[in-house]
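Following this line, the structures themselves.
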Structure 1
């Protein structure tokens, strides 16, 4: 998702947001049916909190750090 956003906007901030949304929300929601399949319905009831929330927090922090690194590299290498 972040690759599509960057290809269309060429901006770092929307790309960082797309990465956090794509991995944190969509990735977590995709893991939910897998959790129900392998761990059962009872485990699936808490899967939202086990997958979506940690995915979102981890991805948001990682995306922000990656955005800062890319911004710094662009400044250093290209001078933007």
Structure 2
């Protein structure tokens, strides 16, 4: 098992490398969404401020695209029901 510091940095690097969401990162890392969010928004800024800034940029992009992803998901859901 990783220490908290290792987990925080791993999550931050994974989000920056893949551009994934907090939910996806949590699934891959085997932790909760709340833990990953706290790790990358609070703990990472203490451990690695430069990485925290890059993660914040990715999370802002994800937030701005959230409504598009949700709409697309709903469209697919109802298209599948019609078939």
Structure 3
């Protein structure tokens, strides 16, 4: 089972809000997921990225791979406080 860290879309039409989730690579975009590790709100200025660093490190340690979009968000995310 290949596990990916990716975005799942929430919010209404033209008002996106995303959860950063860990899901099986075979599942649909908004389908069942294993864990929620953060959120991404692109409508704020600047965009708000919130991450649970301990969950992120745990899943990366288990071999979960981030999608290219999530990888760029992780680079932009503020360091753990």
Value 3, 17, 19, 18, 14, 10, 8, 6, 3, 2, 1, calculated as P(r) over Cα pairs in 5 Å bins from 0, in percent from one of 1, 2, 3, is from structure 1
Origin of the derived value -26000 (helix-only ellipticity at 222 nm (-39500 (n - 2.57) for each DSSP H run of 4 or more, over all residues; to 500); candidates 1, 2, 3):
2
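Any read-out appearing in this document is the output of simple, stated calculations on the displayed coordinates, not a laboratory observation. Quick caveat: nothing in here was measured; it's all calculated off a predicted structure.
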